[in-house]
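Below you'll find a set of structures to go through.
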Structure I
Amino acid sequence: MRKPIMAGNWKMYKTPAETTAFFEKFRPLVDKAEHCEIVIAPPYTNIAAAAAACQGTRIAIAGQDMYWAKEGAYTGEVSGPMLKASGCTHVLIGHSERRQYFEETDETVLQRTIAALETGLTPIVCVGEHLKDRESGETEAVLSLQFRGGIALLTAEQFRRIVIAYEPVWAIGTGKTATPEIAADAHRVLRAQVRGHYGAPAADAVRILYGGSVKPDNVRSLMAQPEIDGTLVGGASLDANSFASIVNF
């Protein structure tokens with residue numbers, strides 16, 4: 001049985017003080033949520049405050065991105081060891097906004113994923129198609145290409161330690177949500193790719209999250225799909241009550 005992961009991505013929002021205030025409100029709302037894992041990815045500047053606020057709880061903290069080198073002359077970058085030392089256990093890799101605005105590629109996604117695993121972090125590796133891909137019937141081809149280029153080159157042992165997130169780009173921050181059936185179909189495509197590359201046990205075990213305008217009023221129908229193993233939530237994770245409602249679906 002795959003345990004769901006309910007993850008929140010704060011993107012470029014909140015200060016350290018606002019982070020502390022969020023968790024003061026959020027922690028008691030989810031303290032009995034043993035049915036799932038909870039992961040929140042704050043901005044880098046808030047990681048220490050988030051980790052301190054979550055100490056002794058089951059809430060895990062993630063980085064929103066990382067560079068593949070452990071250290072060096074890479075101004076503005078953050079490494080896996082830095083994230084881990086700051087209190088992170090997870091890291092988002094290849095989010096669509098990183099691909100869109102900062103020229104992330106399947107190749108750099110793979111490099112970051114391997115570096116995260118070497119550091120002992122759990123990578124949440126993101127894939128997803130644009131609206132033009134969806135409308136032209138290319139969703140399966142795009143997902144297969146992203147899988148082959150950014151995930152399938154991992155060893156079987158490495159693959160066992162990652163999480164995949166399907167996030168249709170056309171549904172991120174737009175208010176549009178893939179219907180539960182559309183999302184489940186995409187998850188089936190990804191699971192079939194896993195089955196072909198790593199075998200049936202790996203396909204049955206890997207957790208695939210859905211991300212794209214997830215809200216309290218649609219999370220239950222999404223999570224009713226057996227193929228969906230959790231959510232990667234954007235805007236709705238910024239409010240303690242809203243994200244708690246999603247966690248407690």
Structure II
Amino acid sequence: METGLAGRRAAVAAASQGLGFASARALAAEGARVAICGRSKERIQKAAARIGGGAVPIVADVSSPDGARRFVVEAGDALGGLDVLVTNAGGPPPGTFGSTPFEAYSPALALNLLSVVAMCQEAVPGMRAQRFGRVVAITSISVRQPIPNLILSNTARAGVTGFLKTLAREVAGDGVTVNSVQPGSHATERILELYGDAAKAAEGVPAGELGRPEDFGAAVAFLCSDSARFITGAAIPIDGGAYAALL
């Protein structure tokens with residue numbers, strides 16, 4: 001299938017590893033010019049080298065709106081503009097209602113909600129002006145089905161889903177699509193940190209295994225393609241069938 005991504009300019013946040021890296025690699029494989037960011041200069045440079053295709057490494061911390069905004073500005077400067085934005089960030093610390101202090105909510109909202117708003121505010125106006133753009137946000141299946149012991153992530157990611165749906169409807173007529181992908185358990189460093197081992201993380205997944213990051217990346221690349229022009233405002237679970245509800 002011809003994706004139309006060859007020569008497109010893509011910024012992928014938090015892409016030194018995990019699902020961000022897989023998404024950037026998939027876009028580059030389709031011919032997109034990619035800029036990626038991470039907090040460690042050494043790690044993001046190694047990730048860019050692994051992606052190849054002239055991937056641009058940028059040192060930026062998207063855990064704050066200022067850092068997120070700066071990444072998009074630098075990515076646009078390096079690539080000569082942006083056609084694709086993939087928002088992503090690590091998750092906040094685990095915890096329950098009883099164990100999580102009020103003061104922990106503000107950093108979590110900055111990390112998983114306000115950083116996305118900031119990135120979109122920088123990238124989307126240019127996309128609207130050029131009458132083409134793709135925004136894909138990596139969130140979590142917890143938006144549909146809250147995950148125990150992750151109250152901060154559950155709260156922040158639900159908020160960003162509301163923002164993205166609203167944005168999608170406002171810019172749909174300008175050739176800009178806005179979608180989110182909701183990963184379940186994938187074979188990433190984050191999941192192994194939370195669960196300890198792959199077998200435990202895969203419990204309850206009807207597919208019987210953890211998701212492969214490269215398959216997730218391919219789904220992101222499709223949403224950024226020309227063929228996905230009529231998909232917008234969607235929040236798509238990629239979870240091996242773990243989400244059990246009808247809607």
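Every number in this text was worked out from the coordinates using simple rules, so none of it is lab data. Please read these numbers as outputs of a predicted model, since none were measured by experiment. Cβ atoms are built from the backbone, for glycine too; each structure is taken alone.
15.8 is what came out when mean count of other Cβ atoms within 10 Å over residues 53-60 was calculated for one structure; which of I, II is it?
I
Where is mean count of other Cβ atoms within 10 Å over residues 149-156 largest, in which of I, II?
Going through I, II one by one, mean count of other Cβ atoms within 10 Å over residues 149-156 peaks for structure II.
Given structures I, II, which gives the highest value for FRET efficiency 1/(1 + (r/R0)^6) of positions 77 and 133 (r between Cβ atoms, R0 = 30 Å, to 0.05)?
II
To which of I, II does the computed value 1.08 (Rg/Rh (Cα atoms, Kirkwood Rh), for residues 93-164 alone) belong?
Going label by label, the one that fits is II.
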